[in-house]
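What follows draws every value from the coordinates through simple rules; no lab data is involved. Keep in mind that what you see is a predicted model, and the values were worked out from it rather than measured. Cβ atoms are built from the backbone, for glycine too; each structure is taken alone.
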Structure P
Amino acid sequence: MNGFILGVLAALTSAFSWAVSTILVKVGMRNKSPVAVNIVRLYIVSAMFAAIFALTGTFGEILSLKPELLGVAFLSGILGFVVGDYFYFHALNDMGVSRTVPVTSTYPLWVMLWAALFLGRHITIRMFIGAVLVVASVVIVKKAEESEHSSRRGFIFALLAPISWSLAILLMDWLTSRMPVLPLAGLRMMSAALGISVVLPRYRGELRELTAREVAVLTGVALSGLLIGQYLFVYAVGKVGSQIAAPVSAINPIIASAMAILLLKEPPNGRILIGLLLAVSGVILISA
């Protein structure tokens, strides 16, 4: 199996892993804020990566890396999981899902733009159309999930979120040719955990109320979404580039919606089917 096919399959599997983590959060963390969930899952996955690093001798490999590479990995983690998620959660709070997601789901298009401008990647019309179809599929599924309300600040935050995420992916793409997948994936998570500690005092009370069951759920969330999912995404970017891996893996909300229907018995609707068809068509165009 050639590297391109492996990269696309890794991107699709990462999307499935992220969808699984979404379902776990939906089932087991209904009463916790998104930021509190983010804090705990980042701490847990950092501990997981630290254990893997210790077992595989990766810490020595990391210490041998140039300081500038470590700095770029740190910035990628902060932009992706602290800054980007901060804007996203506040946009959700200000505007709701139906107005926020159509803006934030454009991040694959931003990734393509940055990859072309800064990494010299060739973006074909077919790939661009495929990315647009993937974005459209997410918009259709998420549109009107809840009542809408406009907010100028919310719109600005919603616009800044995909820009932050896409810049994080751009930096990660640049790093994939300069350091192995495992250290890069782990360093991004550890950097994010360190960065998000700034807001820890504000959520300390909520975190103290976590039950053993909720910690177990968040362990599953960290394992599926941040350990497996992020490792596979970094691997995919290294194989096929961010201009392909990002739009392919962006179908994870469609997978999560389909899983919610199958596993959680949520009522199906036509939007899910249309979104799924658009997502599949987009992936085929991008990877053909």
Structure Q
Amino acid sequence: MQERLQKIIAHAGFASRREAEEMIRTGRVTVNGRTVTELGTKADAARDHVKVDGKLITHAEPHRYILLYKPKEVMTTVADPEGRTTVIDLIRGIRERIYPVGRLDYHSEGLVLLTNDGDLAYKVSHPTHGSVKTYSVKVRGVPDQRSIEKLQRGITLEGKRTLPCEIERIKTTGRHDDEGNSWFQVKLREGRTQQIRRMFQAIGHPVSKLKRVAIGPISDPKLTPGVWRELTKSEVRLLTKQKEARPRRAGRPQSRKKSATPKARRTRARRS
């Protein structure tokens, strides 16, 4: 059966569909010995010889779904050219070729999903599918409400506007609400590099602690840094079928319009 190359690669557990598309664009994929760079190319996994970086794609592996609590100073990658510890180094006893879904920066901690299911990885990582990641964030100082509403509506980072997001103030560390540092719960549908850190930096309140506490409907407060477990079948179904409404844009304050004077009302009445 003819299928798109990125789907074949994802099903085989080599990478997520988005990563497979990048592999094709950069000339790392061949079909029957011919390098393919066009994303619309199709092949038959049962008949054609599809290779990624010279490695032949064979039958699809059994799908595995791992939930890991990533500690700080661990890379959310399969390998690191600088020799730093990666999330793969923390997973022992898994024979299948799994990879992390999405990003969680080096200095942050919290939940990371690893899998070899390319379709599910695409749904979880792509903002159009509505997968929300929830973070517990501590920032320096106490941002005012106007600044928070600005972040909720979306700001421009490196020439591209962020999607609307949900931000809820949890508490402050001072004696009063306007003193000390602040804790927020932040919900994002996209995962740009260090997005939350750059968002709060843009309003003058840098992040001092950041922890991902949920991926879509999946959370586990019992997991500790460096510990992982497999998702249950019901959790996998939740990720596959999740349908969440997009967040509403934070509304702008409505301008107060002066009511018409009696004279103006009489003038309009005569014209009508």
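Tell me which structure, out of P, Q, gives 1.00 once FRET efficiency 1/(1 + (r/R0)^6) of positions 56 and 184 (r between Cβ atoms, R0 = 30 Å, to 0.05) is calculated.
Values: P: 1.00; Q: 0.05.
The structure behind it is P.
Can you spot which of P, Q the value 19.8 was calculated from, given it is mean count of other Cβ atoms within 10 Å over residues 32-39?
On the way: P: 19.8; Q: 11.4.
Computing mean count of other Cβ atoms within 10 Å over residues 32-39 on every structure in P, Q gives 19.8 only for P.
State the single structure among P, Q that was used to calculate Cα Rg over 2.2 N^0.38 Å, giving 0.96. Write out the running numbers ahead of the final one.
Details: P: 0.96; Q: 1.29.
Matching structure: P.
0.00 is what came out when FRET efficiency 1/(1 + (r/R0)^6) of positions 40 and 176 (r between Cβ atoms, R0 = 25 Å, to 0.05) was calculated for one structure; which of P, Q is it? Don't skip to the end; give the middle numbers.
Working: P: 0.35; Q: 0.00.
That value comes from structure Q.
If relative contact order in percent (Cα under 8 Å, 6 or more apart) is computed to be 41, which of P, Q is the source?
This value belongs to structure P.
Here helix-only ellipticity at 222 nm (-39500 (n - 2.57) for each DSSP H run of 4 or more, over all residues; to 500) has been calculated and equals -6000, so which of P, Q was it run on? Don't skip to the end; give the middle numbers.
Values: P: -25500; Q: -6000.
Of the options listed, only Q reproduces it.
Computing distance in nm of label points 7 Å out along Cα→Cβ at positions 152 and 168 for each of P, Q, which one ends up highest?
Numbers: P: 2.8; Q: 1.2.
Once distance in nm of label points 7 Å out along Cα→Cβ at positions 152 and 168 is tallied for P, Q, the winner is P.
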